[in-house]
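We did not get these values from a lab; they are worked out from the coordinates using the rules stated. Here the structure is a predicted model, which is why all the values come from computation and not from measurement. Cβ atoms are built from the backbone, for glycine too; each structure is taken alone.
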Structure P
Amino acid sequence: MEPPVSPRQIMTVDEMKAADAAAVAAGAPVTTLMERAGKGAADAIRARWSRRPVVIWCGPGDNGGDGYVIARSLRRRGWPVRVEALASPVSPACRWAAERWRGEVHPLNPAVSPAELYVDALFGAGLSRPLEGLAEELARAAQGLSSRIVAVDTPSGVHGDTGEPLGENAFAAALTVTFHRRKPAHVLAPGRAACGEVEVIDIGLSETGAGDLVENDPGLWSVRFPWPSNDAHKHARGRLVVVSGEAWSTGAARLSARAGLRVGAGVVTLLSPPGALAVNAAHLEAVMLAPFETDADLAVLADRAAAAVIGPAAGVGEATARNLTALAGTGAALVVDADALTSFAHAPDELFARLDRDDVLTPHAGEFERLFPGLLKASPERIAAAREAARRAGAIVLLKGPDTVIAAPDGRTAVSLNGSPWLATAGSGDVLAGFIAGLAAQGMDSFDAACAGAWIHAECAAIHGPGLIAEDLPGLAPAVLKRLWEVRGQPLP
């Protein structure tokens with residue numbers, strides 16, 4: 001793991017255009033930026049593939065200009081290069097780059113010319129309409145070639161701000177080379193899948209500040225991670241409570257409790273209905289156990305807790321809604337998941353009225369739809385939907401998925417890049433809730449806790465790989481935590 005750096009901004013298409021324009025206004029010629037971009041892309045190609053025949057598809061704009069520079073850079077290194085143009089250059093920079101390409105320029109072959117590698121430099125992230133004509137025919141013909149395609153900026157036909165295909169046919173790539181910063185298309189499904197591996201090339205643009213939309217990695221939150229001091233004791237490391245379901249549905253809450261303990265919470269207590277005490281007691285060791293019968297009992301038991309998890313297999317209905325209300329009155333940071341979310345599907349505003357800005361909602365897409373009907377369909381992409389949901393709820397919203405989005409009411413938003421397909425297993429969300437609550441119990445800001453919990457969760461899955469089940473995840477956390485500690489450059493005490 002590399003030492004953490006400042007959080008990296010994810011820039012929209014318009015923000016990237018503004019950054020380019022600012023660089024030009026400050027004296028950097030467009031052609032200089034294009035030369036850096038094309039050379040950087042060529043270097044990225046050479047780093048991954050040995051010398052081989054390559055066809056470069058060039059569009060008429062600046063994306064095509066990058067393609068001509070790539071062609072020149074690869075030809076200089078002895079690569080057999082064939083350039084095919086969709087149309088004559090129309091932008092000044094593309095004309096400049098095309099004039100410096102000394103080889104032949106062939107018309108675009110929509111049937112795909114024979115080669116071992118292809119470079120898609122037809123259209124960049126700024127394309128706002130479906131592919132058409134020869135470009136659309138080529139995209140259709142190239143459907144099975146994604147493992148041999150390198151895209152410049154974004155695969156042509158993929159919307160730069162949403163990651164969605166603009167029409168029926170769009171390109172997909174094994175490698176996408178972009179410049180300065182990632183765009184939403186590089187981090188949101190299905191654009192993330194279409195882009196393949198993404199490499200960000202530095203072309204010398206000025207720093208633009210972290211911005212409100214950033215990549216979720218340790219550079220965002222590691223300096224505020226709640227490591228224990230040398231004189232720490234269990235009570236100083238935070239109290240976490242987790243609400244159990246009835247006797248026949250207790251496992252989910254135990255997963256959350258164990259995850260909270262593993263991530264560092266000092267004292268974790270499972271609050272159990274009387275009928276579930278025996279089954280919970282039979283499975284608990286370091287996690288404590290306490291009974292409750294009413295929501296008033298729950299409020300008393302949770303009075304000293306710094307954080308609480310409610311929802312995993314808690315049961316959908318009025319009882320869970322009352323229990324959440326009781327917990328909300330304690331001031332603990334709430335992580336609201338699963339059944340607790342669905343218990344308010346009939347009246348989401350009643351849930352939002354009970355929440356504070358340090359509470360965290362952790363819906364998957366179905367639960368999100370129950371609380372925010374139509375929002376995912378109405379918004380152009382998941383980032384906008386999560387931000388609007390956080391604003392409405394007045395709390396942090398973690399929208400789960402392969403491209404997990406974490407949004408705060410003040411607009412701060414992070415997108416996870418390390419999502420793992422192995423997390424698609426029953427109970428993994430319960431562990432995530434426990435990781436987040438365990439960090440919040442230790443005093444970590446709830447937005448940071450949600451981001452860190454999601455990242456640790458995915459790293460645990462990556463360590464395990466195939467065959468992962470939710471019970472494995474808490475036990476994998478120490479290896480991830482040790483790596484985070486070692487990046488600090490300090491030995492373990």
Structure Q
Amino acid sequence: MSTTSTSPARGRLATAMLRRKPVTDLVAEADHGPLKRSLGLSQLTMLSIGATLGSGIFVVLGEAVPVAGPAVVVSFVLAGITALFSALSYAELAGMIPLSGSSYSYAYATLGELVAWVCGWCLVLEYGVSVASVAVGWGQYVNELLHVAFGVTLPDALSGPPGDGGLVNIPAIVVVLLAMVLLLSGAKESARANAIMVAVKIGTLILFCAIAFTAVRAQNFTPFLPLGLAGMSAGGAKLFFSYIGFDAASTAGEEARNPQRDLPRAILLSLGIVTVLYCLVAVAAIGALPWQQFGDKQAALSHVLTTITSNPLWAILLAIGAIVAISSVVLTVLYGQTRILFAMSRDGLVPKSLSTVHPKTGVPRTNTLVVSGFVAVLAAFVPLGKLADATSIGTLFAFGLVNVAVLILRKRRPEAERTFRVPFSPVTPILGVACCAYMMFSLDGATWIVFGAWMLLGLVIYFGYSVRRSRLAESVR
């Protein structure tokens with residue numbers, strides 16, 4: 001009895017997990033969706049730069065220099081090339097399937113609903129938890145600015161979550177709520193504010209380079225590989241995560257005026273600009289200060305300028321630039337999270353209210369309020385710890401799926417129109433998968449345990465809620 005009764009149910013469940021959304025249906029949804037098409041190439045590029053160029057360059061250089069030495073410059077290039085493999089795949093799929101769901105939608109078209117759900121769940125981790133972590137970092141830079149400029153700091157009880165010596169992180173709440181207000185005003189208005197913030201943080205980094213280059217000494221680059229090729233490679237692994245965010249433009253697929261043309265360009269252009277800036281900053285910093293003097297400092301750029309000029313003014317300006325940089329990251333990543341949940345809601349995998357769009361602003365208002373509230377509470381009251389580290393695995397998993405999706409669609413839909421094609425396919429996407437796998441397995445075991453627990457929670461939600469409420473459920477009944 002149990003065999004005959006459970007076999008049909010298992011068959012239906014297996015069919016449900018493997019059901020896919022045709023590419024033509026996805027494109028039709030994008031063309032007739034409720035979101036307003038208001039973003040051009042420059043705004044889309046700024047969106048990806050805004051999500052990528054944040055606290056990473058202000059912090060990560062100090063962590064990578066002691067590992068790689070002067071070869072950290074090459075480490076940035078290696079990390080950028082690693083990111084490029086996945087960026088090329090994102091560019092092809094974003095031009096082919098210009099939806100708000102990003103890699104979630106690409107997986108739905110190629111690998112089936114269960115894998116799409118897992119990908120979307122990884123993106124919730126990547127965007128939701130990472131933006132909460134960034135918001136916490138914003139408060140730390142505010143404290144640094146207050147200390148350097150005025151000699152005061154916020155009390156620990158009001159600038160850190162429980163477990164980290166505080167009660168509530170008020171600065172984190174403030175920056176998330178400010179981003180929420182901008183997002184509720186409309187995509188075009190948010191993009192305009194982001195463009196201003198991106199200009200400020202690029203200007204801050206250029207200012208750093210201009211000052212640091214006056215103190216560059218050739219001897220600071222010798223020996224170039226004091227820690228060998230292994231150190232240079234380890235530096236690249238650390239620096240890879242400072243490139244995460246270039247995919248943000250793909251979440252604006254339904255709000256781009258000309259998505260097929262502009263999305264691929266925005267993704268690749270933003271990655272190119274960020275890579276050049278990173279390399280310039282690295283050359284200036286290493287040339288101005290011997291690598292042995294970095295000492296894993298969190299505020300590496302401020303340390304460089306303070307050392308070579310003995311003037312605290314530069315630390316103040318860099319702190320201001322870091323605050324603006326992180327504000328931009330909070331805004332753009334929060335935007336990406338709302339658009340991914342919008343796509344998942346439209347497919348029925350999460351509550352329908354998250355895809356309801358306000359008729360005047362063209363913004364998924366309920367979605368924005370819920371996501372912002374969740375992120376604000378997370379940043380204010382929860383010590384993120386290893387959960388924040390697990391965002392790296394979630395991001396790499398999504399990147400890997402995008403590379404796989406390119407390979408599958410090249411085989412299943414070779415005739416489909418593509419405004420951009422990954423060069424040297426299938427070699428390039430395979431290298432993208434390999435790089436993502438290498439980065440994932442270079443992370444520690446504790447991070448994998450947290451990631452596994454997150455995935456288990458996602459599967460419980462999928463099988464308990466989403467699999468029965470999917471819009472594709474009717475086709476398997």
A value of -23000 was computed for helix-only ellipticity at 222 nm (-39500 (n - 2.57) for each DSSP H run of 4 or more, over all residues; to 500); which of P, Q is the source structure?
Q
When mean count of other Cβ atoms within 10 Å over residues 255-262 is calculated, the result is 21.2; to which of the structures P, Q does this value belong?
Q
Parent structure of the calculated result 1.3, given that distance in nm of label points 7 Å out along Cα→Cβ at positions 15 and 183 is the read-out and P, Q the choices:
P
Could you tell me which structure in P, Q was used to calculate relative contact order in percent (Cα under 8 Å, 6 or more apart) as 32?
Q
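Quick check: 29.8 is what I get for mean count of other Cβ atoms within 10 Å over residues 47-54, calculated from one of P, Q. Which structure matches? List each step's numbers first, then the result.
Working: P: 13.8; Q: 29.8.
The read-out comes from structure Q.
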Cα extents along the principal axes in Å derived as 78, 47, 47 - corresponding label from P, Q:
Q
Given 15.4 as the derived value for mean count of other Cβ atoms within 10 Å over residues 199-206, which of the supplied structures P, Q does it correspond to?
P
Assign the value 65, calculated as percent of Cα pairs over 21 Å apart, for residues 151-230 alone, to the correct structure from P, Q.
Q
